[in-house]
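Following are the structures in question.
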Structure 1
Amino acid sequence: MIHHFRPGIRPFFTQFVSLFLYVSICFVLISCGEKEDPLPEDFVQVKGIQLIPSDSVFLFNSGEKMLRVTPQFIGAFGDEVYLDQIPSLQLLIDGKKSGNPARISTDRVGEYEVIGRIGKVSSRPLKIKVVDVDPNTYVSRIEVDMADSTHSPYAIAGKSQVDFEVRVLNYQGRPFPIQYQPDFKFYLNGVPQENLHRVLVTESGDLPFWAEVEDIKSEVKILRSRAIPDLSEIYYLPVVFHVVHRGEAGGTAENPGQASLRQLLDETNEALMGKPSAFRKSHNQLDPKFQFYPATTGPDGTPLEEEGINRIDAEKGVFPYRDEKTYAFLFEQMWNPREYVNIFVMNISGAGGYAFYPPGYDSSNPLTSFYGFVIDKRLSTKTMLHEIGHFLGLRHTFVNDTDLCEDGDRLPDTEFYNQDRKIFDEQMIQNCEGEFFYASNFMDYRPSARNSFTLDQVNKIRGTIQQANFLPVESSPVARIKPRPWKKGKFDPTVKPIK
């Protein structure tokens, strides 16, 4: 059967089919071109993106510059998310998709807005600038801060020698090369300083400090300088070393002799009274001005065979830290804490030493836990001073067993950090602000010079001594212990020490 088409119908039909095929092919090509790679499974954690540029400021000239950025992934609570595989990042420059690699036109002075996008997640806008300046002389800003000897903005009038740091930044926000470093002036409390190293603080109060390069001025920061408290009264505390052994001869590593214990006591006293250290101390350091001395008589009033020493022959060789039986043993063996500072020297597992905080009640009440501290038989002076700090009420400067980075001891003038995720750089620690500092506090862990108590810590220590709850405080190293009544209550195993 032969079909006949009216004139004009066949060309129209042919054109329609061709147009339909052309549109279909274009749609497929566009769809394929815009199809994104599948996202890794762990990308569901990502709720935001922050772009970190290698350069955010470019110099004006004809042509283009490559824009290099690294995405930082942010979770639902503002925490950084780490992915096993980094998906491809699409950059939009002033709302237009960029090529790969992305490029910035530098033939005009101005500002570009860059946004990164992965799937449905977009970054915060990133500003990229093109400037027409002399790269060798242009100062974008000046930053001033405490130097890495400490970033704690506290000082002691008439005593502290403080280090400062000035950073003069170029057009890219980076320090100038040495040969182009501009001259600057540094001021403390309005007085120009000749250098930044060990600047003597002579006044108390909130002292402003800043730096200037010609007409450009840094942010003004504050150094809080305080007067030295009255430390004229020296306190004396009698001690007894309870040396726990298993029958070994005296004067051995397992049963330390009187000379070794006396040396430990002497070195401790020297540190508490301000003996110079081989390493630099904190500029905010004070000596607490108290002394320990060996008790000469026992609880019954009779002279001790060895001054300041009570030897305990025990069946047990090692006493675990965080063990209720260990704490019960200490409670059972301790002498009247109102007449003696009880220091146990014993083999410990799980710690080099530990201490119990001061009881939170008056000494007229029964004492229901051990009050004193424990050190191992290495007889470390650093450990001794650390545990003395706890014994007299100090906490660690840091926090641990937490994801937070916060003030460990609640004392404003100590540096704080997270011990579990601390970062080191040549024996320096990174604080919660991301700054590296030279650690020197007795209440630090390693790495630290551990040779300093701060003013706030000294006030805390002396306040505990002055309160004298379950403490034998004397005005001089008297030969005979003054009898002081105390009540020994039922042992409370819930009271725990700190190492």
Structure 2
Amino acid sequence: MRAEIKSHSILDKYTALIDISWRLNSEKNFEQLLKLIADEATKHVDAERATIFMLDKEKNELWAKIALGVSDTIRFDSRLGTAGAVLISGKPMIVEDAYKSPLFYASIDSHTGFHTRNILSVPLRNPKQEVIGVFQVLNKREGRFTTEDEHFLVALANQAAVALENSVALSELERRRQELLELNLHLRREVEERFTSKNIVGTSSKIQEVRSMIDRTAESAVSVLVTGENGTGKELSARAIHYQSQRRSKPFVAVNCAALPESLVESELFGIEKGVATGVERRVGRIESANGGTLFLDEIGDLSMTAQAKLLRVLQEREVEWVGGRRPVPVDVRLIAATNKDLKEEIKQNRFRQDLFFRLNVIHIRMPALREVRTDIPLLATYFLRKHAKDLERDIQGFSQNAVKALMSYHWPGNIRELENEVKRAVVLTSGREIQVEDLSDAIVEERLAVPELESAMKSGEKQTLKDRVTTLEIQMIRDAMAQTDSDRRRAAKMLGLSHQGLLNKLKRYGLDK
């Protein structure tokens, strides 16, 4: 009869283990999991209290955050007490009289106010069989802890260890997720603050008009065409439009059309299915990657006519057809395009589609060349000085008057990008707290001294002939035209109303053909 009762008792416990296992796998909260394990242990081995000690490897301590009847955290050296002995040996231990055992760590009772009589301790092992803690039940209500209790607690501890490790891993993942969310939010705010019209530096009327256009354009969803020479800040304007719009939390995808090989343009922009050609893997196109946000196509004038036709279809139908795809994919994308070319001239030369131009040119923002806003050069130079002096940890306060004059006299074919590089270079090379003319590139200094006699005469108030003044004006106009056309002499000649040979003659006469 006793054997039958014992058999039923064992069966009940292992049936309970199945139920406990399901509940452990369902509970993800670490503290609730500890309490569940402790509750089930005390119930099934008939103990007064259960404590789960977890190992802190960094501090070499055992700690218990939850114990039945105790809410505060217990921490102690991992070598102390019966828990420490089980942690070291990795084997279960039964202590029948706690206060007579040399292993008993009585300070825990002093801390908790609990009186321990007997203890059953088993190791907590993870799936790799590493001991990650100790599971204890205290004070058997009737009699002593048995081998049967030990076997049950070992089985429960094995399940508990897996559940606890999973819970810790999930908690760590959640912590990292929250950190990433906070970092992402911080970076997004930083980007939004950085890329706004307010950060387009300048007080000239042309720059103020650019800022006004960005502010008025941002909240709409219409296409925008940004034109201007290289280095004038076309992408900065596009980003400002995006980050001031309702799409700011969605992707901003920038594509330099001039940098895409002709053979890859369509697959890069529109996507390509796996197996279209040998070794080709499935790849989402840049247009689809920008779904919900903004697609910035820089140097759109360099797109092939075939790619232009497919892009026009995207704008008309608001869907993308992959290379090798069977069905179109709907997209919601705002398009901002930029170019340094005269698209109307490209249309005349049959290099750009007129219908695509009309689709793009809903809003037109022209970025002025730096030589058109010379009064903004000191502001821009100071802005770049502060930025790079901080980054390079240089104590530089500003520019000398002659350095400012030199910067304002130069024609800046590379525009703002060239100015920033020039200031950065000067920040690195200057030996004082103020950038001098001598710290600037030879090209800037030489241009300032290109016609020294005329400049000297103008500054000193000496009488100049009409011929002298015409010569000075011609030199400046030729420089400006060459800069605006990226030194394309035929285009510059057309802009100036000269024949190609006529421009070549003047370039040679004034020493500008080098």
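Each reported figure results from applying straightforward, stated rules to the coordinates on display, with no laboratory input. Model, not experiment: these values are computed from the prediction. Cβ atoms are built from the backbone, for glycine too; each structure is taken alone.
Observations
- Distance in nm of label points 7 Å out along Cα→Cβ at positions 300 and 444 from the coordinates reads 3.4; which among 1, 2: 2
- At a computed -15500 (helix-only ellipticity at 222 nm (-39500 (n - 2.57) for each DSSP H run of 4 or more, over all residues; to 500)), which of 1, 2: 2
- Computed 32 for percent of Cα pairs over 16 Å apart, for residues 212-251 alone - originating structure among 1, 2: 2
- The maximum of mean count of other Cβ atoms within 10 Å over residues 132-139 over structures 1, 2, that is, the highest value, falls on 2.
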